[in-house]
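Listed after this line are the structures, all set down as structure tokens.
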Structure I
């Protein structure tokens, strides 16, 4: 698997972001309908919401967005790409190449991506697409992620993975909880303290290897 972190001078929401320069956008989800429409869900924070929303109404790359959630100082919007943004959307290509968007953010300076490609050939086709559509493309980091058969996924040891899976299966993570720490420890015939340590270390490792990308090494 190829992991690439890169910047695109992408047309999507360029005008809206330029009119609210302190605004940061975080991609949440994209959906491609059978009719070829491209729906977009994203969070915003840190900028002038009034200026940004006024600019959204006039941005030629999206339809009139709807604000779906306001959570503290963050707002979640839903919209649909149109015009140039729909024509140059990279999402359909990534889906066809079995690639995965792991992190996407945007400011008035451009769009930053972290994506996983199945191989170098898939990344090459993505790069060619960007060049054909005159999308400026700057690679920050490029590395190959390989897993040895004996290497646990996401950095978890076998015991940690087993503990996390059991925590889910026995309802320890449900709200309200369907089982206690004592129940979890009984499953492995260990003390509650040992079960708690396994669980917490597993969660910490999982977060560090998936969410906290700043700790990753190339």
Structure II
């Protein structure tokens, strides 16, 4: 069984779209992990009768909490503003084997903007620099537990850190189907500025710059 884990903070509008979409496409278990929403996210989750749990704020903490509550032997982490392909379940099962224990999909920004579509194109390639949380991530529970989950000391770049560690013990697959990804951050802050900040944060992370400095930098430029 595939357990879908969705970390949320104030995502009521996206959940109204995502949850019925997943249910229509035969999701077996959906776990919404609320990190302290002040909108109607919790009410939306209850309306669609999915599993709702609470967690300390922080994506790594929320995803770990969701994994702990999951009943499936496959974990599928999905951001609230992303829509997986309709065939996500069969696609994941078809690509899972003894050597490939985790993977993701390509991403496609929900836009006609050429800059962002060009950005999306590179998500089809393997390599850490082409990854992103919006692509969604699936992994066997056994491997997830062996890696001890996401690093809860990280306030950002937790998914890159996790993929880097997972890649050291298992091959992974980029499934050549698209996850439709929201452009809300790019729309609000501008395409070039947002992409530049993301690139600099990634560079700083892999250069070992402390988390508090990276977070301060990101919050300053993407207020």
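Coordinate-derived values only; no laboratory data. The shown structure was predicted, so the numbers you read here are calculated from the model rather than taken from an experiment. Cβ atoms are built from the backbone, for glycine too; each structure is taken alone.
The table below gives the values:
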read-out: Ranking I, II by mean count of other Cβ atoms within 10 Å over residues 32-39, the structure that comes out highest; value: II
read-out: Entry that produces 21.1, 62 once Rg and Dmax of the Cα atoms in Å is calculated, selected from I, II; value: I
read-out: Structure (I, II) behind the derived value -10500 of helix-only ellipticity at 222 nm (-39500 (n - 2.57) for each DSSP H run of 4 or more, over all residues; to 500); value: I
read-out: Among I, II, which structure scores highest (criterion: FRET efficiency 1/(1 + (r/R0)^6) of positions 40 and 56 (r between Cβ atoms, R0 = 25 Å, to 0.05)); value: I
read-out: Ranking I, II by FRET efficiency 1/(1 + (r/R0)^6) of positions 120 and 192 (r between Cβ atoms, R0 = 30 Å, to 0.05), the structure that comes out highest; value: II
read-out: Origin of the value -0.46, -0.70, -0.88, where log10 I(q)/I(0) by the Debye sum over Cα atoms at q = 0.13, 0.16, 0.18 Å⁻¹, for residues 80-183 alone was derived from one of I, II; value: II
